[in-house]
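J.: What follows is a group of structures, each given as structure tokens.
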Structure 1
């Protein structure tokens, strides 16, 4: 239960700080600074959570990361399922908090969908979106598997490496799909956006679930192959 609670809190925090920043600063092509601020918000949140809940749950706060760990032998199926449920609930709670804050404060959401992901910048192409999410998640998860490998002593700075990798991934991905690489992070905002009357994110949500999971699975397979002597 402690691990599940940690994953809930971590994912909720990621959505509040990451998606909340995107909602405030905007991530359209005319908001270059918005790109960087949003990328930093997601990455630095990962750093903060890695050093606060990492010793409790491993700080996955992402079903794709949990899948990579599962396929690498780092957790069992029961634990994986409990992590994913906790992460999705955390993302919903984070999106709900953002809706409450922005609605009560009458603050404009510059993303139009609580920081949800979309395919508008790839001309609505689900195939292009899938490729983007598979590639970016592969990079992110293989970095995590490498820096957290028990064969190497990276523990003291693993959180920093993971956070900076997420920043780089976002710098490219924001202008394409809004950067998911995390099914829970996409699920929460899409559901809250739909409840608020914007159903567009729900229509393409499957891309941001399938893409990251495929990318994570590929990363686990490739890393295991590379790690073998």
Structure 2
């Protein structure tokens, strides 16, 4: 019986049309709690977090990276990465306006033909391709009437989130104060908290203490690239 069910699920997965999904990767913040250093340039196993995130998003149809405060420090890292994955790099001209403004810049850069949008944070060190695939599958199998899916780990919201193209257009049309969180608050019945025990969805690094805690909990050590402190200091607006 179990084998028959697995075979049926596999056939359904093959038959289902592939969703066209675009990703917005947010990396425009000032990182004030990290000493004004761009936390997305912290390296895990010699690779910057922003590069790791772009690789994790590699199976999606489009990728938009939103830069802001530390663009001058981040751009050379992306240029040297040789990802082999196409992505669009855009700048938030007013990053001090906050994450919602960066989200709007990223959404505006995506193609209108997409079925869904995934919004990721560039400071999540443990997110990999399998985690993105699992989230996409959760969106594909979401309950009827749901337009946005967010991981829920131990009862707490996680990231990335994924929502329909219609939601993305509503956020864009909603003005400078409407982001993902505000949309969810206004449309609770269209939101699905996808329960997962995957702590990667809840792991980010905002402070040096977060970096130390990650190493203590998982053994993963995040290190600054040589010369990053001096480069980021001159890059601050």
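Derivation of every value follows stated rules applied to the coordinates shown; laboratory data play no part. Predicted model only: the values in this text are computed from it and were never measured. Cβ atoms are built from the backbone, for glycine too; each structure is taken alone.
J.: Between structures 1, 2, where is relative contact order in percent (Cα under 8 Å, 6 or more apart) highest?
T.: Working: 1: 31; 2: 25.
Largest one: structure 1.
J.: Also, I was wondering about something else. Taking mean count of other Cβ atoms within 10 Å over residues 41-48 as the quantity of interest, name the structure among 1, 2 where it is greatest. Provide the component values of the computation, followed by the final result.
T.: Values: 1: 21.8; 2: 16.9.
Largest value of mean count of other Cβ atoms within 10 Å over residues 41-48: 1.
J.: Can I ask one more? When mean count of other Cβ atoms within 10 Å over residues 129-136 is calculated for each of the structures 1, 2, which structure yields the highest value? Display every interim value, and only then the final one.
T.: Details: 1: 22.8; 2: 17.4.
Checked 1, 2; max of mean count of other Cβ atoms within 10 Å over residues 129-136 sits with 1.
J.: If you work out FRET efficiency 1/(1 + (r/R0)^6) of positions 65 and 145 (r between Cβ atoms, R0 = 30 Å, to 0.05) for 1, 2, which one comes out largest? Please list the in-between numbers first.
T.: Numbers: 1: 1.00; 2: 0.40.
Of structures 1, 2, the maximum of FRET efficiency 1/(1 + (r/R0)^6) of positions 65 and 145 (r between Cβ atoms, R0 = 30 Å, to 0.05) occurs in 1.
J.: Turning to a different aspect of this structure: For helix-only ellipticity at 222 nm (-39500 (n - 2.57) for each DSSP H run of 4 or more, over all residues; to 500), the calculated result is -23000, so let me know which of 1, 2 that is. The partial results should precede the final answer.
T.: Values: 1: -23000; 2: -11000.
Going through each structure in turn, the value belongs to 1.
J.: Of the structures labelled 1, 2, which one yields 18.0, 63 when Rg and Dmax of the Cα atoms in Å is computed from its coordinates? Before the final figure, lay out the partial values.
T.: Details: 1: 16.3, 58; 2: 18.0, 63.
Considering all the candidates, the number was obtained from 2.
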